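These are the structures in question, set out in turn.
Each reported figure results from applying straightforward, stated rules to the coordinates on display, with no laboratory input. Note that the coordinates shown come from a computational prediction; the quantities given were computed from them, not determined experimentally. Cβ atoms are built from the backbone, for glycine too; each structure is taken alone.
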Structure 1
Amino acid sequence: MKAREIADIIEAFAPVETAAGWDNTGFCIGSPDTDVKAVLVGFDCTPALVAEAVERGANMIVTHHPLIFKGVKKISPDTFLGSVITEAIKHDIVVYAAHTNADKAASGVNDLMADRLGLTGREVLSEDGFGLTGYLPHPMSAQEFIAFVKKQFSLKVVRASAPADVPVEKVALCSGSGGSLLEEALCSGAQAYICGDVSYHQFFTEKGFMVLDIGHFESEIDIVDKLISVLSEKNSTFAVLRTKNDYNPIHYF
């Protein structure tokens, strides 16, 4: 099967035209006309992921985060990005990313977050399609909600604002860096907002509203298994492999 046909399978799930204008969703390296024998699916395209693809005979890599996000002025094997690009090209590996289109997709990243919390009555949070709101199975105190979130996302720690002084019933969420949607979350009537990459000043919240930063990786990692499921359902001539080398680059001590 051609790489473009594999991309078509992914884009039927997460249409590429829904990706944000600033994004770099789609093919990062390689030709869409490449005959693909095996696809390695992961979260980030790292040196370890490319080495694994070579070892396991995968000549296409599909990740959530784009390998090339901003302009590249120099490609050197001595840098993190340069080494990935060099090795992928050297071994004729196609690299493809499903990023913000997978965030927005039905059953995409945000729905996967909502699934962990059992949210009902879901609605899109922002006008441009990012984030969701929904209702918990039952109201919880702020402390109960924090413990629930930690359990459902398998977190050892969570960064949070002062706990809300009202029961949490409606929740807003956004996968990844969701700080820009904090105002939308507040205006949605939610008592809590879950995302990643919240800045210091955003933890000063309004009365009856709280913010939880569960981490970028932690909020999005479920998309790897979802992409594997999407590809496996249409698999006929290529193998779909899950990477053994996904890891959170942020370490907690």
Structure 2
Amino acid sequence: MTRPSNAPRRTLLLTGASRGIGHATAIRFSSAGWRVITLSRHAFPEVCPWGAGPEDHIEVDLGSHDDTVRAISEIRQRLDNDELHALVNNAAISPKAVGGGRLGTMDTDIETWTHVFHVNFFAPIMIARGLIEELKHAKGAVVNVTSIAGSRVHPFAGAAYATSKAALAALTREMASDFGRVGVRVNAIAPGEIDTSILSPGTEKIVDQQIPMHRLGTPDEVAKIIYVLCTETSSYVNGAEIHINGGQHV
């Protein structure tokens, strides 16, 4: 995975980088020699393994239109040669009811719907459109992280989260059509049950009853597919949504 010494350094912009799939993705790309610019609502964690991390981290509230616009401007100033080789829209929120229960269509207030859609749906297209020139210059790639919850009612993921992910899947197709015409590929990955800190109690039943492989996925297994979608290996893949769920969707 190491970058050849004479190859130009490529740049990844990654949202939601502080944990789980995002953290594994940052490690995967950084280990391959990429510069990784991270966006998160949290400060850069001191335990991360790459030295340039704090300098290439931007704190942003993707639920705020104004703060997202501010972050896009800062990113453009930080990019080398006005090139962005990959954008991974991973940041997402999934609010829970009091006690950690699922929020359905009847008990999710409009403010929560709006906040979830701004983070999970509007921020990805705002960032991609805001950096389209930099993506064009690099003939870059965009990966949107959707979810298995976007195609079925999930026992734990709330209605606002699920519908925002379904909308993001549709947006991926629209972006693939529009961005592809200027040399930028856009694809999505739809993870299922991945072994992260945000798993809900009861996930073991899904693993036993619905996943043919009878195990959780790992964040690195997701990060490896994201990496492939951002490199030449997938040079003719555009508009796809790849299921990463051990067969849970079949």
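To which of 1, 2 does the computed value 2.8 (distance in nm of label points 7 Å out along Cα→Cβ at positions 28 and 188) belong? Please report the intermediate quantities before stating the final value.
Details: 1: 2.8; 2: 1.8.
Traced to structure 1.
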For this session: Output the label of whichever structure in 1, 2 has the greatest value of FRET efficiency 1/(1 + (r/R0)^6) of positions 12 and 76 (r between Cβ atoms, R0 = 41 Å, to 0.05).
Result: 2
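Can you say which of 1, 2 returns 10.0 when mean count of other Cβ atoms within 10 Å over residues 68-75 is computed? Numbers along the way, then the final one.
Working: 1: 10.0; 2: 17.4.
That value comes from structure 1.
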Problem set entry | Structure responsible for 27, 16, 9, with semi-axes √(5λ) of the Cα gyration tensor in Å, for residues 140-227 alone calculated and labels 1, 2 on offer | 2
Seminar exercise, completed: For distance in nm of label points 7 Å out along Cα→Cβ at positions 132 and 164, structure among 1, 2 ranking highest is 2
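Please state which of the structures 1, 2 yields 18.4 when Kirkwood radius over Cα pairs in Å is computed from it. Numbers along the way, then the final one.
Values: 1: 19.0; 2: 18.4.
Only structure 2 yields this read-out.
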For this session: Match the computed value -9000 of helix-only ellipticity at 222 nm (-39500 (n - 2.57) for each DSSP H run of 4 or more, over all residues; to 500) to one of the structures 1, 2, and report its label.
Result: 1
